[in-house]
Structure P
Amino acid sequence: MDAVVRGASVYLLLMLIFRLAGRRTMAQMTSFDFVLLLIISEATQNAMIGDDYSLTNGGLVVLTLVGLDVLLSHLKRWYPVAEKWMDGKPTIIVEHGRPKLDVMNRARVDERDVMMAARETQGLERMDQIKFAVLETSGGISIIPQ
């Protein structure tokens, strides 16, 4: 039972941390982000497993984590408010060629990020060619041209 409580606690704590960190944190991983993720996984392993390194305990922790993931996916489907809290909602960051700087600052997105998405997905070269840029719940940026 201790492994279940530890696993669930670490899962919920990490979910909260990554949700507070914002969508752009997980959108595109750099090598720094990958190293950070590896360190986090090593740090949380000890918190979840404790002193019991048995196969049974490890399996129990894995089952707990997968079970929580399934449960939360059902919660998101049944309660839209839960989905909004866990995943956020799409946010307009550029409207009719004008960046919404206050929204962009809160989301830690700059104009270079928007223009990179505009070039990659639509072949656009200037901000005034963008009707809307939307920061998606996945952390990616969708571009709707003028």
Structure Q
Amino acid sequence: MEKYIVKLTQEERSDLLSLIKKGKASAPRLTHARILLEADEGAYANNKKTDYQIAEQLHVGLKTVKRRRKQFVEEGLEAALSRKPHLKTREKKISGEEEAHLIAICCSAPPEGRNRWTLKLLSSRLVELEIVDSISPATVGRALKKMN
């Protein structure tokens, strides 16, 4: 297994120390700064600690320490301090034009034999009119709730 060696410059060390002293950053950012300071093996480091010792001292997981080391070496200081953006974001099923069609259907007369539109009827009607490929009644409900 490859070990990533963190070597901070004097400037990086002072930046991290001032970040921690101020305490104005988010909790994960401060924790990541502390991890990097403890993991430092450069010329300005006080003493060497193992990943396990750092994890115990800062009350974080061992994998967190290893991840911060790796990220610092591969991507730099700023990447190691900040969190990655979420990658599993999905597009909305219903946007502006589809919402307009949904409202028009809601305002129209309900199907024969029905008193009112149900979410299931609305979702099947949207698919039937080929406004969307597929949509669940819950998604239709959320869209209507948002518009209300």
Candidates P, Q; relative contact order in percent (Cα under 8 Å, 6 or more apart) computed = 26; producing structure is P
Kindly point out which one of P, Q the value 3.7 was derived from, the read-out being distance in nm of label points 7 Å out along Cα→Cβ at positions 43 and 59.
Q
The value -0.92, -1.10, -1.16 for log10 I(q)/I(0) by the Debye sum over Cα atoms at q = 0.16, 0.19, 0.20 Å⁻¹ was derived from one model only; which of P, Q is it?
P
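Identify the structure, out of P, Q, from whose coordinates distance in nm of label points 7 Å out along Cα→Cβ at positions 19 and 51 was calculated to give 2.0.
Details: P: 3.4; Q: 2.0.
Answer by label: Q.
Hey, helix-only ellipticity at 222 nm (-39500 (n - 2.57) for each DSSP H run of 4 or more, over all residues; to 500) derived from one of P, Q reads -21000; which structure? Intermediate values should be presented prior to the final figure.
Details: P: -21000; Q: -17500.
The read-out comes from structure P.
Read-outs throughout are calculated quantities, based only on the coordinates presented, and are distinct from any laboratory measurement. Given the structure is predicted, the values throughout are model-derived calculations rather than measurements. Cβ atoms are built from the backbone, for glycine too; each structure is taken alone.
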